[in-house]
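The next part holds the structures, each set out as structure tokens.
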Structure 1
Amino acid sequence: MIIIGEKINSTLKSIRPAMESYDAEAIRDLAVRQVAAGATYVDVNAGMFIDDEPERVAWLVNTIQEVTKAPFSVDSPSPKAIEAGLKANRNPKPIINSITDEKERYNAILPLAQRYNTGIIGLCMDDRGMPETVEDRMRVADSLVGKLTKEGFALDDIYLDPMIRPVGTGSHYGVVAIETIRRIKTNYPEAHIACGLSNVSFGLPARKLVNQTLLVAAMAAGMDGAILDPLDKKLMSFVYAAEALLGLDEYCINYLEKYREGEIEI
């Protein structure tokens, strides 16, 4: 599974002080530990620093690529901050987090993805807002895939986010997310999923339990990528076990290796 490590994010109270003080050692350590724990991409987000976000994103990228060759997920609502991160990047092909089908956002992000030859996360959202139903989310997904492939993007470079919303605010949101994932992977098997897994549990107690349960259900529906905390050993154990059960780990070789390495937590 494609794991986008979410920990280097300025909205997290545990990491924001390191960003504020330009604590390179702490940033490098967190990046290395995420990659060692299974992250495919390292997400970098400095969105809380509104006044100098581009400079901080560039600093994060430069700092992290000193210690790992893992590709980046450059994550920001600001096109300028995204471009700053892409300019600084020397690691393998990054992804942009993210584009939507909103006209302004689409037109701002598309040229960056083309100029820097990136992959791209596409949120199932357009100028009508956040879709409520599977059908509305698929309408946006279809539009994004159609536009991006017409612009020359391979399906393998497109990561669709089904827009997981908190089940505490709508009991249908879990089912809608899972069914959207199923439909996306049925219609576009070569494209990827990249969803913000922990959104589902916002506002609930014992959030990790809800996240773990969604992970398995979503993987059974075809989810092959998620933005999550790779340092959550129990959550990663569910990834390895689900891959084995879903026939994605031949003879359970990876599961057995992780068990021997002490990476499986029961």
Structure 2
Amino acid sequence: MAIVACVQLSSTSDVERNLAVTEALVRRAAAAGAVLVATPEATTYLGPHDQKVRLAEPVDGPTHRRLAALAAELGIHLLVGSVAERHPDPEQARQRAFNTSLLFGPDGGLRARYRKIHLFDVDLAAAGGVRFEESARTAAGDEVVVADTPIGRMGLSVCFDLRFPELYARQVARGATVLAVPSAFTERTGRDHWHVLLRARAIEAQCWVLAPAQWGAHDDEGLRRSYGHALIVDPWGTVVAECGDAEGICLAEVDPGRVDEVRARIPMASNRRLPGAC
């Protein structure tokens, strides 16, 4: 058994403010006994995309080193839900950045990096939402990433990835027992889809799900408000912890053995019949 925490933020284009709030909430989670803390998508910056590209750093940049040092100071695993990672190609770097999750270990070392694969290109204007084209300023990743943590092998994903269950099937095939889904879900889609999709991924993958989230208003031109409700779901699909309508944390005690218990009850792996299924 181990305590884990999901952080809920209201990030803006003020990087220093975002970092200060993040550090305070991560410290609070660690003080409560969390051995793994996860922060949302766009932890360090959520604002106009042109500025995001200009501010993008390599993985070993100063902002990311600061977060690595925090993990080392507290002796925890820290999943920074996503940051703007500078594209290694100088020509591409002028146009786009990667939307990248960083997993730091308790020694501050980088344990895994995941670049968001599915980019949020949608038009929700007719449904009272926003039109958003993430691919205009973001480069897509192409690698499925699973990493070891104190609570099991964790599959990494970011926000819009949640709508593509085949990604999580591949993660489970690589040994995942925990799925991380740091997000900045829009208020409009979050009301109808957030809980349903996260519980569905937990049930079909028979995994724990950690979903740190952005909440409230941002100074972003395309994404005015985020839904929030950062939560933790068990492998049976039960929500065991959830944030309210404010910046904060939610905590839960995670039992890695719960995955084995659920998978023994409903042995999906041995019952799967579709050719080529993961």
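Thinking only about FRET efficiency 1/(1 + (r/R0)^6) of positions 88 and 240 (r between Cβ atoms, R0 = 30 Å, to 0.05), which of 1, 2 has the largest value?
Across 1, 2, FRET efficiency 1/(1 + (r/R0)^6) of positions 88 and 240 (r between Cβ atoms, R0 = 30 Å, to 0.05) peaks for 1.
Taking mean count of other Cβ atoms within 10 Å over residues 80-87 from the coordinates of each of 1, 2, which one would give 21.9?
Among 1, 2, the structure yielding 21.9 for mean count of other Cβ atoms within 10 Å over residues 80-87 is 1.
Here Cα extents along the principal axes in Å has been calculated and equals 44, 43, 35, so which of 1, 2 was it run on?
This figure was derived from 1.
Given a value of 15 for relative contact order in percent (Cα under 8 Å, 6 or more apart), point me to the structure among 1, 2 it was derived from.
On the way: 1: 15; 2: 21.
For relative contact order in percent (Cα under 8 Å, 6 or more apart), the value 15 is produced by structure 1.
Out of 1, 2, which one gives 0.70 for FRET efficiency 1/(1 + (r/R0)^6) of positions 48 and 112 (r between Cβ atoms, R0 = 25 Å, to 0.05) as computed from the coordinates? Display every interim value, and only then the final one.
Working: 1: 0.70; 2: 0.30.
Label of the source structure: 1.
Thinking only about mean count of other Cβ atoms within 10 Å over residues 8-15, which of 1, 2 has the largest value? Intermediate values should be presented prior to the final figure.
Values: 1: 15.6; 2: 21.4.
That would be structure 2.
Which one of 1, 2 has helix-only ellipticity at 222 nm (-39500 (n - 2.57) for each DSSP H run of 4 or more, over all residues; to 500), as calculated from the coordinates, equal to -14000?
1
Every number in this text was worked out from the coordinates using simple rules, so none of it is lab data. The structure displayed is predicted, hence computed values, not measured ones. Cβ atoms are built from the backbone, for glycine too; each structure is taken alone.
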